[in-house]
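Each structure below is given as structure tokens.
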Structure I
Amino acid sequence: MAMYKDLRSYQKNNPDKADFIANKLLLLRESLGAQILNGRRPKSLIVGSWNIREFDSGKGGERLDETYHYLAEIVDCFDICAVQEVRDDLRPLERLVRLLGPKWDYFVTDVTAGSKGNRERMAFIYNRNKMFFRNLIGEIVLPEKALVDGLQFARTPFFAAFQAHWFKFVLCTAHAFFGAERGEKYERRVKELDILTGEIAKRAKKEDEVYIILGDMNVVDRDDATFKALDKHGVSIPDFGATNLGGDKFYDQLVFTSQHDKTRLLRFGTLDWRDVLFLPEEAGHYEPLGNVHPTDRRKNRYKNWARSYKTWSTHQMSDHLPIWVELEIDYSDEYLEQFLLE
């Protein structure tokens, strides 16, 4: 359970703030229960992935205190969550993990330098009570013959090995090169996805290990070359539907390698907070906060609040929905049955 003790300090200084956040958290918990938690099976593992927009560059304005509580409540639905677009300053990530509580831990990469890397990090946030780290961690660095037009990935994919009960697996999180839906940048994205999935599929086969690739793949749709580049290496990809807030892009994906016969998929989906948080009718409530951003030197950037509120709210939460899968992780019955005499 996410931690709520900060609400007492809010209550001391601003009771209305504490009341508003507590009410929202109760509504959010009800929504998350209906979407994912109430249907969870015993002895399962929930793996999530979320591109949390510019976390936290301050480009869209500093995130509010309440936003961190909402982010923590959502991440707490998962046992492990891959997060993309973590930025240079790690204090926002550390604050999120603190709100998740002492049973949670994280790994995070260094920033990917250069304009194409956007100085982003990638992270795994995981619940130590549900799984353990198997002491293998790294980044996907390509051999010379596999380079993407002579280049490494724009943002280096990141992997770590874990085990939950009987289920051993390696998670690889990626944020594919972003560009237009045609032309040179698009072709580079297709090549990145093709090479990444091919390299991971080779590793999985060689090691007889379950690999799961997840993250923001910037897939246009399931009939597009971006998706076909992921799907051509004997992998399995659940159909999450659109994952952008506009409902027309399939950016976020989760890919099981050919060893997915060892992976027992129970459920999967996207997780939508928009029925509770930063509702359109709450624009007036947030307008006084919209231009109070100590880290933003551009004054009155949201001057036309009616038009800007929706964009501002994506910088509070995200312009992506989280995706998740629920996996069975207890194979003990089958193991015992092999010793039975016919």
Structure II
Amino acid sequence: MLIIFLLFLLFTLTQITFNGLIFSRLLFIQSKNKKKLSGAKFASIIVCARNEGTNLRTLIPLLLNQNYPNFEVIIVNDRSSDGSRELLKEFQVKDNRLIIKEITATPAGWNSKKYALTQGIEQARGEAVLLTDADCVPASDEWLGLMISQLADNQSIVLGVSLYQPQKGILNAFIQYETFYTALQYLSLASWGLPYMGVGRNLLYKKSLFIDNQGFNQNIAVTGGDDDLLVGQIANAQNTAICINPDAYTISQAPRTWGAWYRQKLRHLSVGKHYKILHQAVLGALNFSQILFWLLSIYLIFGGQKENFYSIFLTIFGLRNVIVYGLYYFIHRKLQAQIIPYTIPFFDFLFGFYIFTVGLIALSQKHIQWKN
């Protein structure tokens, strides 16, 4: 029992370190205000879309309405068959800031999403390229200006936040928690100088940085990774900023069925095996310590009543949970995440096991597509 308790203590200290030290930094970070628009550099918003006509009809006016003087919107129309081409031409007639890039075929060996993005970035006239997806909308007309304003002179990447629309049901509640927890990880670690991923629904980087690092050439055939693998490849402590201003978020519709959510998670988690060893080690320590914290806690709760250190265990167990739940409550309010506060303990318990099981399945998959 003593060995079990010592292991419990080790994994609990790991959890407290991640949460109490690393994650808590988000409470003290403030995004920069938008810079004066006079003399603003030209920027390019890029969206890859395949059969997204309905979403584009909503999205394009919001993009063109951004409160920023010099920009273009590039829609990469990837082999759509739903009338997207005609819709885009209608918008283009009304506003010449809309640029259409047609994709008729994906070259052999390329993942279709990465090829479409590469074509859009090469087409861009702006040095700053801001990426989002067709099923997202910017939270405000200040989105573009706020994201660009986070760049200092020596920086080339801005990691943004993308949330999901709240809906009723346990699926959406879990999606909201997972989205919040993922943002908590990549934003916090980036603030400590270890950027390992961003979300392609809200990600800005300089075109020259993309070109100089040969874009997606290291993983052109991998489905996914156009955000996390690329950021892990080109980002560092000096060239990366984060933006947590809610006016600079993007919002999208969450999957409405468990099947759609599961397929999305397989695509997202399948690229984990391509992460740098350091990034895998850090995330592995976080997830592994969370699983073992709960497994050992369950064992000690039901098997340690007669031991002298049982009261010490309960104190440490309670301390960890007070830190985690209190911290998540205040950070979720700051980020304006759509999680339900009373679900935090339940999803905190569930999350480690979810990552372990779904992650293993995802890593074993060989063929995962963006869109057919």
Structure III
Amino acid sequence: MTIDRKQHSLLSGGGYSESSRIQYIDALKGFSIFCVVLGHLAVGYMEMGTFPEAHTLLYAIRNLIYAFHMPLFMMISGYVYSAAYSDSSGRINLKRVYRREKNLIAIYIIWSVLTGIARILLSQFVNATVTVQDLMLIPVKAIAPYWYLYVLIFFYFIFSTEFWERIGRWKAIEICVISCIVGNFISVDWISFSKILYYALFFYIGMIYRKENSWILGNRTLILISLPLAILLIVFCWDYGQEVIIAELPLIRTLIALGISLAIWYAFEHWKYLKENRFLSFIGRHSLEIYVMHHFITAASRLLPKFGVTNVYVVLIIALIAGILFPILFSAICKNIGIYGFFFEPLTYLRGRDGYRRKVK
């Protein structure tokens, strides 16, 4: 299936030509963003101690989702980056990449500021408080959960260079593996350094698979080996004291993330029920809106017990549905009143407004 390189992006809420979409990628994005929202819900309730009787359940959700969801998201990012901005020979269209990168920077700044202001004003209701100093430091230190956007901006720049084509696929994999290993053992929040090092491997795997779809993600033998290994590592490394997140164990987390992510990708690409799932495809097409906005809803959902909703399953379902659907509704309203671009394509929107003003004059 062909891809409209001007429109196809992992974090994009609209503007696609339906005929240019890769169906299973939309569904895979939907599954990934679903995991992001559910994982943040579990972590939030655990940190607040909202449901002490459901600690084991929330711990299991957190541990399993955090074992693979962001590595999988980065693999999808690499795939879509390559599909959207490279030609059949693999050469990157730098002009198009830099234009998208500028929009990502603007999105990152706008939503970091909005989130920071909200957390300052509602500090008594949030787990991670933010100060004015934190807002001033967003160019060098990302506010959660926007580290993903921050890292993605760096990857758009890093992987647009000709260096990767010159050194070849295997040398590039070797560099990314070393980078991932180093990222496992350091924890530097400034410039999201450790995350850039760690996730480069997953981003590059996605890039390469788009060009050579029989390699890694299309290798059934590799998946048949890596998935059981990932499951065995989860079983043996699970902390029954419920204090450690599996995804934080050095090296082991990389093997687990690779095994589970490869298997999930393979299932979505080859299992008709998953690749054609309308619900997952629908939310996958709104991954940007859900990503930047869902935490407002997940934070607000912690007030539900104060209003008499005390069943953990009911709260999870309500918060999960609201965290997914509210951003989609917000984006639909913004489109209807003509301000969608301000929040989700800021520079493109401003250029369009300037052009409109010139025409009016």
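What follows is calculated from the coordinates using simple rules that are stated; it is not laboratory data. Model, not experiment: these values are computed from the prediction. Cβ atoms are built from the backbone, for glycine too; each structure is taken alone.
Calculated for structures I, II, III, distance in nm of label points 7 Å out along Cα→Cβ at positions 83 and 323 is largest in II.
In this comparison of I, II, III, the computed figure -22500 for helix-only ellipticity at 222 nm (-39500 (n - 2.57) for each DSSP H run of 4 or more, over all residues; to 500) is attributed to III.
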